[in-house]
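Below you'll find the structures, each written out as structure tokens.
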Structure I
Amino acid sequence: MKIRLSKRFEKDALAIDDKRVREKIQQVLIQAKTVEKLASMDDLEEMTGYPNYYRIKFDYRYRIGIFCTGEVIEFLRVGSREGFYKRFP
């Protein structure tokens with residue numbers, strides 16, 4: 001699948017100081033490029049009430065928000081669980 005990164009996603013990722021979390025973000029991006037179907041991604045869940053918006057739980061505290069249309073996955077936000085659901089979608 002094709003992936004796109006929003007400017008907000010890039011800023012959110014750069015604001016994270018923990019190298020371990022940044023490495024996990026890179027692993028999620030690599031996995032997104034290699035999957036054929038969105039449903040085959042790990043820890044993916046659709047956001048209730050928002051069609052085509054999903055969240056990926058990749059760490060016990062961090063979430064990634066994505067929007068998927070056909071063959072394109074757009075990474076919109078990344079952040080800690082405490083504030084993530086206030087800002088996404």
Structure II
Amino acid sequence: MVRAHIFYSGIVQGVGFRCATQRLARACEVNGWVRNLSDGRVEILAEGSQENIQKMIRHIEDHFCEAIRSEKIDFSDSGGMFADFQISPTG
């Protein structure tokens with residue numbers, strides 16, 4: 001199990017990005033959260049298998065195509081902190 005800390009920018013707020021991310025993460029059996037940031041980006045903290053997280057990332061990027069770009073993805077050991085995938089308040 002790994003943890004991925006992901007930031008997306010582009011057209012990511014006001015377009016259903018967080019709801020779609022939650023749906024895709026749950027379908028890929030990934031736990032964690034997604035939230036809007038005050039600077040216009042979206043932040044995701046996801047835990048699961050490396051394969052499932054990569055699948056979630058591919059689905060997100062396929063779903064939103066050219067409207068988004070991944071600015072940063074950091075992988076680390078999973079803390080096992082999450083029981084599901086939630087939409088968190090703006091950070």
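Tell me which of I, II gives 19.0 when you compute mean count of other Cβ atoms within 10 Å over residues 2-9. Don't jump to the answer; show the numbers that get you there.
Details: I: 13.6; II: 19.0.
The structure behind it is II.
Comparing relative contact order in percent (Cα under 8 Å, 6 or more apart) across I, II, which structure shows the greatest value? Each step should come with its number before you reach the end.
Numbers: I: 32; II: 47.
With respect to relative contact order in percent (Cα under 8 Å, 6 or more apart), the highest-scoring structure among I, II is II.
All of the numbers you see were taken from the coordinates with simple rules; none came from a lab. On a predicted model such as this, the values are computed, not experimentally measured, just so you know. Cβ atoms are built from the backbone, for glycine too; each structure is taken alone.
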